[in-house]
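**Q** Next up: the structures, one after another.
FYI, it's all coordinate maths here, none of it is from the lab. Predicted, not measured: the structure shown is a model, and the values here were computed from it. Cβ atoms are built from the backbone, for glycine too; each structure is taken alone.
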Structure P
Amino acid sequence: MIPHRVRVSERATGRLRYLKSRTGLTPNILGRFAFLLSARETRRVAHGAADLAGQEFNAPTLFGEHQELYELLLVRYVETVNDDRDPNLVIASHIENGLHKMGHVRSLEDLAVLK
């Protein structure tokens, strides 16, 4: 279900760059965190990534060695909220939504206490 390549919006790309400069974490790690922050709320992500013209990740890079776990979470999410959109759009929407939730993060410490 997870496509081999995942592209995010330009806005998400800019936010990932900013967070990288503040926390020192790479965009793929921040993308994982953002995805999980959003996916843990079992409701349909209403707003999606508008453009998908930003950074492109290989799925193994974005999700790492636990890609199968992320895929199970994505399948569970799609089944729970009956989201029939393209998986790339669903993933990009979750990353965008999670990055929005990370709006107040200015340091690694802020990220560590994020709920």
Structure Q
Amino acid sequence: MRQKLTAKEEEIMQIVWQHGDLFIRDIVARIPDPKPSYNTVATQVKFLEDKGFLTRKPMANSFCYSPAVTEKEYRGSTVGDLVERYYDNSYAMLVSQFVEDDKMDLEELKALIATIENKQK
């Protein structure tokens, strides 16, 4: 997955990931004020469908939209792209950056190592 979400698209996807299948009016209702117009949200939903993030199924005279990509899949892809682009495809370099910038302490690093060790068992 190489497609990226704009800030507005990500806001819509967060709503769909949290609440599941929704109609456009349900999405609009969950967007914080100031709310965009129905048509603006409908256009963004169409872009999300075209990018492969949403699927739709007809219901009565409308469409219900569902996530086609999980939030975890999207996050993984985004992090992978970041590591590839800025850290020479090395996750160790990324973690090193966190340690050097005091964004990760020794306890967090130990917990990460324990997670890796447990996964390899």
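**Q** Comparing relative contact order in percent (Cα under 8 Å, 6 or more apart) across P, Q, which structure shows the greatest value?
**A** Values: P: 44; Q: 21.
If we compare relative contact order in percent (Cα under 8 Å, 6 or more apart) over P, Q, the biggest value is for P.
**Q** Still on this model: To which of P, Q does the computed value 36, 15, 14 (semi-axes √(5λ) of the Cα gyration tensor in Å) belong? Don't jump to the answer; show the numbers that get you there.
**A** Working: P: 21, 15, 14; Q: 36, 15, 14.
It must be structure Q, since only it matches.
**Q** Work out distance in nm of label points 7 Å out along Cα→Cβ at positions 5 and 61 for each of structures P, Q, then name the structure with the largest result. Intermediate values should be presented prior to the final figure.
**A** Numbers: P: 1.1; Q: 3.1.
Structure Q comes out on top.
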